[in-house]
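Enquirer: There are structures below to look over.
Any read-out appearing in this document is the output of simple, stated calculations on the displayed coordinates, not a laboratory observation. Model, not experiment: these values are computed from the prediction. Cβ atoms are built from the backbone, for glycine too; each structure is taken alone.
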Structure P
Amino acid sequence: MTTPPSTADAQLILQLAQVNAVTGADDGWHLLHDGFETPPTRSQLVRKHPVESAEYRQIQAFLRSCETLGTFVRQGILNEALVHDLFWVAGAWRMSEKLCKAMRKETGEPRLMENFEWLASRAS
């Protein structure tokens, strides 16, 4: 059984929103969602936004913010229902799944973005 969302949950969400604004994560979502007709592969992303570009860093910031949300929910720090009510987690995962799995393969780290994937799998 989960507890209802709290004021502390709301405060944490607002703090995360501030971080996303500073890091460019919000822009990273728009670059992914609006910049590709279909979810991009890693090579498509890098061709359009080279690794050294600001756009690439913004997309990485967006992916990190999704992993942070997933981790906070999985660890019981943040209310899952509130997160799913505020964010389109399943859609974000669909748009970035190929990128996250390519990152896992490149780094040899199967746990990379696992909490983001877990959270998306729980969306109703």
Structure Q
Amino acid sequence: MLNRIHHTAIICSDYRKSKSFYTEVLGLDVINETYREETKSYKLDLSLNGVFVIELFSFPEPPPRPSYPEATGLRHIAFEVDDIHAVIGYLNNKNIVSEPIRVDKITNKRFTFISDPDNLPVEIYEK
């Protein structure tokens, strides 16, 4: 019935900061960017390795949302990487701080979390 996850939608509070974070820092590619006059908002479609993954929205004065680890609702978005230490070094050079590396007790894979400009958790998970 279901084929795959199509995309993740994120509503940001500062469009320019979030666009920069997802494109310039994380390296996602812009598929399409639309300004919607009727809602005074942007919709930015982003891809990773040619696959549509994130729909980034801006709205005037969106309500705050809890993002701490055990808040109800979607927890985080996770990106797979080949070398977690190389990615953390790259992120540190961009002034993005990561949590200490942890090991998944089920898979024995290493992972960490960073935060996007709205403090939403973004997981970096080693292949």
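Enquirer: Identify the structure, out of P, Q, from whose coordinates distance in nm of label points 7 Å out along Cα→Cβ at positions 79 and 111 was calculated to give 1.6. The partial results should precede the final answer.
Expert: Numbers: P: 2.9; Q: 1.6.
Working through the options, I get structure Q.
Enquirer: Output the label of whichever structure in P, Q has the greatest value of distance in nm of label points 7 Å out along Cα→Cβ at positions 39 and 95. Don't skip to the answer; put the middle values down first.
Expert: Numbers: P: 1.3; Q: 3.1.
Result for distance in nm of label points 7 Å out along Cα→Cβ at positions 39 and 95 over P, Q: largest is Q.
Enquirer: Can you say which of P, Q returns 2.2 when distance in nm of label points 7 Å out along Cα→Cβ at positions 47 and 103 is computed? List each step's numbers first, then the result.
Expert: Details: P: 2.2; Q: 3.8.
Only one of P, Q returns 2.2 for distance in nm of label points 7 Å out along Cα→Cβ at positions 47 and 103, namely P.
Enquirer: Given a computed value of 23 for relative contact order in percent (Cα under 8 Å, 6 or more apart), which structure among P, Q does it belong to?
Expert: Values: P: 31; Q: 23.
Going label by label, the one that fits is Q.
Enquirer: Tell me which structure, out of P, Q, gives 0.65 once FRET efficiency 1/(1 + (r/R0)^6) of positions 63 and 87 (r between Cβ atoms, R0 = 35 Å, to 0.05) is calculated.
Expert: On the way: P: 1.00; Q: 0.65.
It must be structure Q, since only it matches.
Enquirer: Here is a further query. Suppose you compute P(r) over Cα pairs in 5 Å bins from 0, in percent for every structure in P, Q: which one lands on 2, 11, 21, 24, 20, 12, 7, 2, 1, 0?
Expert: Working: P: 2, 11, 21, 24, 20, 12, 7, 2, 1, 0; Q: 2, 9, 18, 22, 21, 16, 7, 3, 1, 0.
Traced to structure P.
Enquirer: For helix-only ellipticity at 222 nm (-39500 (n - 2.57) for each DSSP H run of 4 or more, over all residues; to 500), the calculated result is -3500, so let me know which of P, Q that is. The partial results should precede the final answer.
Expert: Working: P: -23000; Q: -3500.
Corresponding structure: Q.
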